[in-house]
1. Taking distance in nm of label points 7 Å out along Cα→Cβ at positions 290 and 346 as the quantity of interest, name the structure among I, II where it is greatest.
2. From I, II, which structure was Cα Rg over 2.2 N^0.38 Å, for residues 226-305 alone = 2.08 calculated on?
3. Upon calculation of Cα extents along the principal axes in Å from the atomic coordinates, which of the structures I, II produces 99, 57, 33?
4. Out of I, II, which one gives 3.2 for distance in nm of label points 7 Å out along Cα→Cβ at positions 74 and 282 as computed from the coordinates?
5. From which structure (I, II) was helix-only ellipticity at 222 nm (-39500 (n - 2.57) for each DSSP H run of 4 or more, over all residues; to 500) calculated, if the value obtained is -1000?
6. Using relative contact order in percent (Cα under 8 Å, 6 or more apart), single out the structure from I, II with the greatest value.
Structure I
């Protein structure tokens, strides 16, 4: 399974000897849909010169149109993620060796595309070629605090896990263990016949809670490939807010902001000067009128005391294109923050400003 991340450029090269030009066909579809009979996009170019025949096509922007991520649906048991969170793209490469407009097929490759990005230091055309991809920025063997309530949420935070097909026989085991290592729940997933993006609950009110946390493990053929610790924390003074966002790998991650919050209200409008209604004007009318009101609400919230590894989650949050706070769409107002360390900062708390991403006065036409 070749997995690409389409928030970064992904280039298709056609570089055949003596080619006069080239063509690339893109077939893009979501799971449970049929692969298109005709290409969604056809891209073609002439070669720059006989000595430099290479053509390069960036396909990311074309693929991104077929991924539409809106909101997570919290869960209490393993379930499949929304199929619009990812898509397939088949790339057919053609060369035109003799006459422009007549093409010979070179090869075809099918990719799984996610709405994530790669790091500059990863270099050119970085992809993941593996049977599975764990789509989270949670650090292995670290503790992560979460809050959930049956009164406010129908489920809890989860981890996205992309499983691909393979020629090899294998199975995945999802285990939740007590702090001492004894199994609480175990789920086995056999090798699938097709790609699946699933969501695995990180917390569940029905699972016994331990003061030192519950251990969450994913095993492939009895070998641990991911392990972290979740702590369900109670907060008696403040009302915790769950922040959901798409991380750098294109999966949902969650941060609970446990501590104090400050809400603000901002109103904008346009003012126009009025003409008097009569020479003997009405003194109750005033000389101006305001129209086109926009009301924006912002909120400043705090994580509470967290560990140093939370800096990776904060970086992903600040670069995310899709963020929800308590299941309401928001956008970041905090564009700069210090990435704190326990050595310098001792106790670590992140304060983030959000703006609700809609006009409080409904003006949708």
Structure II
């Protein structure tokens, strides 16, 4: 069976390069209320492993007996918490159903007692009251409640506001509650600073999820292969590391495509990696680069097209000339693309593509620039 899992949101067979972040969160749970890591934000580009990190911290919490509420941004998040997640939790760990004696018509044992059943919770309980009750019930058992939210940048503003203020109250009351969210960096920043009511989340621990080192990449490829009963030559592994380029999602795509070249062969050879490379690069373009560029403006895309004319880092002066604008105007788009982590700034006055193979993908789009020199 192919051990690699090139599907967004699924945990890879070998999680490498993120152990320290997971350990930090585990320490925060163990340290009790007030530990800074109990409010954590992971940011990074698509395919960098943010969702995998959420899966990992959820596992950490569950192993400690914590109740985990795992959500992905969609409309009605607060409503789902109030009407689904928290009522279900409370029904399991803190049932509200009660039966009380209201009158006696005859001695006990003769059937003369009347009883009143009350199984309904208070009408329209708030998120704060429900989460507080769940946290108290969990704390009575020595645990707590963890809320994780993926794609936090897509959550409706009103829902973020209510969740942030509720969690802030939980923290002020020293309740056993933690929150971990993940999202695209520029959109997270925009969301956090557009509303004064969510100042609390601005103070959360923030971690950028970046590329893997070559050593981490090699381990992420070799370990699943060997655990599944096959071997990979050093030459093939080196080539696969080069193709993956430290990109966590690409590690899974390259590993999966390489494995299936000759799945019955005991050893993976260099030619297996070479045949898999083209498919893997095309696949990342479809699943990562296309969605990343989908929300960009026309001028954002022009900026990238101007960069793609170079084989390495681009001078801002050259980009501005190719776009037919001045450097200050081009600088506006530089800031936007830096925030989105599609580009980075390796040196003063220069920019480069931040994601592997994005340059080639942009070249394939054949974006026409207005400047005749381009």
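Where a number appears in this text, it was derived from the coordinates with a stated rule and is not lab data. Just so we're clear, the structure is a prediction, and the values are computed from it rather than from any experiment. Cβ atoms are built from the backbone, for glycine too; each structure is taken alone.
1. On the way: I: 4.5; II: 2.9.
Structure I comes out on top.
2. Numbers: I: 2.08; II: 1.33.
Comparing all candidates, it corresponds to I.
3. Comparing all candidates, it corresponds to II.
4. Details: I: 5.1; II: 3.2.
Traced to structure II.
5. On the way: I: -1000; II: -14000.
Only structure I yields this read-out.
6. Working: I: 15; II: 19.
That would be structure II.
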